[in-house]
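The next part holds the structures, each set out as C-alpha cells.
Quick note: the coordinates plus some simple rules give every number you see, no bench work behind them. Everything quoted here is computed from the prediction, not taken from an experiment.
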Structure P
Amino acid sequence: MGEMITILLAAIFTHNIALTYLLGWCPIISLSRSLKTSLGMGVCVMIVMTLTAVVNWPIYYLILVPTKSEFFSFVVFTITIAATVQLLEMVLEKFFPALQALFGVFLPLIAANSIVLVISLFMVLRNYSYLKTIFFSFGSAVGWTLAIVTMAAIRGRLVLVADIPNGIKGGGITLITAGVMALAFLGFAGILGIQ
C-alpha cells in the first residue's frame with residue numbers, strides 16, 4: 001500500500017502531468033480565468049481520467065495483449081475516452097440533470113484533452129498493475145486540477161494587484177506564470193519518484 005501512496009503523491013507533485021510533462025495546457029490557459037470554472041473542469045477531468053484508465057487497463061491487458069493487437073491501442077484508447085465521456089454525459093443528463101448542467105460545458109472538452117490519453121499510454125509504458133493504474137490516474141487528475149486551480153487563483157490575484165505591461169497581458173503572463181509554477185513544482189523532484 002505504501003507504493004500506491006507514493007505513486008499517488010508523485011503523480012500529484014513530482015510528476016505533475018501539467019507542470020512536469022507540460023500536457024493539457026490548452027484548457028489551463030483558456031479556462032483558468034475563473035476559480036469556479038477551473039474547479040469545475042478539474043472535477044470533470046478527475047472523473048473522466050480515472051474512469052478511462054480503469055476501463056482501458058482491462059481492455060489493453062485482457063484483450064489487446066492476448067490477441068497481440070497492442071499496435072491498435074491508440075485507436076482503442078481514443079474510442080474508449082470518447083465513449084466514456086459520452087456515457088458519463090448521458091448518465092448525468094438522465095439521473096443528475098443539475099450536475100449535468102454544471103458539467104455539461106466541460107465534458108466535451110475533456111474528450112479532446114491530451115492528458116486523458118497520455119495516462120493510458122503511461123499505464124502501458126510503465127507496466128502498471130490495475131491498482132497502480134487507478135492510483136496513478138487519480139493522482140495525475142488531482143495534480144492537473146491543482147495546476148489549473150492554482151493558475152486561476154494566481155491569475156485572479158494578478159488582475160487585482162499587478163501592473164502587467166500590455167504586451168504580455170492574457171496568454172503571455174499566463175505562460176510566464178506557468179513557467180514559474182513548473183519551477184516551483186520542480187522543487188519536489190527529489191522527494192518522490194515513480195518509474
Structure Q
Amino acid sequence: MDWWIYVVAGAAAGAAGFLVVLFLILLVVGRGDLSRFVLARAAMRRIMADPAFAAKVQDLITPPPPPPPPKKSGAPLRLLTLLQRKGRLLDFLLEDIQGATNEQIGAGVRELHKESQAVLKEHLDLAPVMPQAEGDTVEVPAGFDPSAIRLTGNVTGQPPFRGALKHHGWRVKDYTLAAPPEGQDEFVVAPAEVELP
C-alpha cells in the first residue's frame with residue numbers, strides 16, 4: 001500500500017470526525033432541533049446577496065434605541081396654578097406653621113378659603129357622589145363603582161351594604177381650565193417675584 005492512501009484515509013477520518021463534532025454542536029445549540037440550522041443557512045445566503053435584507057436582520061438583532069419618553073403635560077397643574085395665583089395655596093401648605101398661633105393660622109386660612117373656593121366654583125362644576133346628607137343611612141348596591149364609593153369599617157360579605165354616610169364625596173361634572181399663553185412653561189405654577197427699586 002502506498003503512503004498516500006494512509007494520508008487520504010486519515011484526512012477522511014478527520015473530516016468525518018469534524019462533521020460529527022459540528023453536528024453535535026449544532027444539535028446542542030439548536031436544542032435538538034436542526035430545522036433552524038437550515039433556516040440559518042438560507043438566511044446567511046440571503047444576507048450575503050441582499051443588502052436590504054441584511055439591514056432588516058441587523059435591526060432585528062440590534063434594535064434601535066427606544067424613542068425618548070414624551071414630555072409630560074402640564075395640564076394637570078393648571079388648577080394648582082390658579083389656586084396658587086388667587087389664594088397662595090402652595091405658599092400656605094409649604095410654609096412651616098409650627099411656631100404660629102391658632103389665631104394666626106385661622107386668619108391665614110380665612111383668606112385662603114375664600115379665594116380657593118372662588119377658583120373652584122369658577123372652574124369646576126362639582127356635585128356630590130351621593131346626594132344624601134352626611135350621617136344618613138345609605139345603601140351601597142351590588143356592582144357599585146369603588147372609585148366613587150369607598151367602604152370603611154367592618155366590610156364583610158357581599159353587597160348590597162348598609163351604613164352611615166361619612167362623606168358624600170365629590171365628582172367633577174365639567175371643568176374649564178384654559179391653556180396658558182403660547183410659550184409659557186406650564187410647570188411653573190408660581191413664578192418668582194422680583195421687586196425693583
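A few remarks follow.
- Structure (P, Q) behind the derived value 30, 21, 14 of semi-axes √(5λ) of the Cα gyration tensor in Å: P
- If helix-only ellipticity at 222 nm (-39500 (n - 2.57) for each DSSP H run of 4 or more, over all residues; to 500) is computed and equals -23500, the structure in P, Q: P
- Per relative contact order in percent (Cα under 8 Å, 6 or more apart), the highest-valued of structures P, Q: P
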